[in-house]
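These are the structures in question, set out in turn.
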Structure P
Amino acid sequence: MGKLSKAAAFGVDAQKIAQEIFVLEMHNAQLAQCTPKSVFFAAWKLAKQGLVPNHAAGGPYVVPRGKSAVVDWGVAGLTSIAMRTGRYKRVWAAVYHEHDSFEIRRHEQPPFHHIETNDDPGETSGAYAYAELVDGSGQVLRMRKAEVDEHRELFAGGGDAWKTSYWAMAKKTVLKKLLRSLHCEQHDPVNEAIRIDIPDDLDSTIIEEEEE
């Protein structure tokens, strides 16, 4: 618990993170079978960002991937990390439907136009993310369903999360892509949160470097 407490940021209680992961393991047999090393690394990542697992609120999540426990920030987790930088007024991700009115308007603020239909919305057509900076300017990124499918097959292989929560994963994906484009600095907290998702054989090296 010492290393976990040392990593904890934003006043988060490392013990609370450990307790929440323990509860998750009790309800998820696959997570309970993950290696202790990967479970600790997941807890360390959460502590670094000052976040506690919250599956009911859209993230962050701790989920099994093979024998490794991994952190999936989810839309809620990514939004919290971004807002803590002080650079934004608002950050969100949403979907739009085939009968909605949705347009990207690059030279306007906000740079998109989305009006939901009052009638049958039709099939979900895509996902988008929006970030409004403190100066009032905004950035938007859209992914049509075909683009989401391409990303899923290329990077995720159509895993279980995509099968059960397709559009939640789509919203997280487009938000992550938008934030990555806005946070390019090496030690930027948002960039680091997105970047630190690495194989188990490297996790102890990163933790040791952080503690030097």
Structure Q
Amino acid sequence: MSEPRSTHAARGVSRVRRVLAHAEELVAERRDRGACEARVPFLREVIPPAGVGAEIGVFKGRFSPVLLRETRAVQLHLIDPWYLLTPEWHWGRGDRSTVNALRRILGRFRPEIEAGTVVVHIGDDREVLARFPDATFDWVYLDSSHAYEHTRQELAILRRKVKPGGLIAGDDWRPAPAHPHHGVFRAVQELVSEPGWALIHADEQTLQWAVRLPGPG
């Protein structure tokens, strides 16, 4: 018995949507790759090589290979909630499936994951970070919610989890109070107002920033 025309048509529409989504994802990936590579001078300037690092807010993992390559990290922790946050992101371009994003990341980094060079953590970054021993990281790159309260809580945890003299760096340096991601700027400025903390890089053009913790560095 042949399938109903409506079912056949629905399958055809579904295939077309998958093809279009895949094409859109390829375009988005090429565009994002250029934006990630533009951060290379910043990484080379501020991130010490051959350390233990973490990327907080991995999204589709487009920046992760650049981080690993440029920092030559002995271990890189990738931390993101992915599907625990939502089945699909409501921002960004291309394929918005969080499961698909995680699947691609696991495939791309399979050799490094098996070797222990890359470690993937699925969960709220504040809960994940809290489980690490103090002074674990030489550096952390922060690119998560960009909300003030979330960022403030992240920094409060990271001040213990990053080694003395280590670095907390990140994206979305937005000094304008009206910008929706201004919370990062506000939380970081509060942090560096404390004795011993130093804002060593802040660029409104590239949106990159970096803070050095008190202590030897």
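Tell me which of P, Q gives 1.6 when you compute distance in nm of label points 7 Å out along Cα→Cβ at positions 140 and 172.
Computed on structure Q.
If you don't mind, another one. Where is Rg/Rh (Cα atoms, Kirkwood Rh) largest, in which of P, Q?
The structure with the largest value is Q.
Any idea which of P, Q comes out highest on Rg/Rh (Cα atoms, Kirkwood Rh), for residues 4-59 alone?
Details: P: 0.96; Q: 1.33.
Structure Q gives the largest value of Rg/Rh (Cα atoms, Kirkwood Rh), for residues 4-59 alone among P, Q.
Which one of P, Q has distance in nm of label points 7 Å out along Cα→Cβ at positions 84 and 164, as calculated from the coordinates, equal to 3.2?
Clearly, the read-out refers to Q.
Computed from the coordinates by the stated procedures, all read-outs in this text should not be read as laboratory data. If you're wondering where the values come from, they're calculated on a predicted model, not measured in any experiment. Cβ atoms are built from the backbone, for glycine too; each structure is taken alone.
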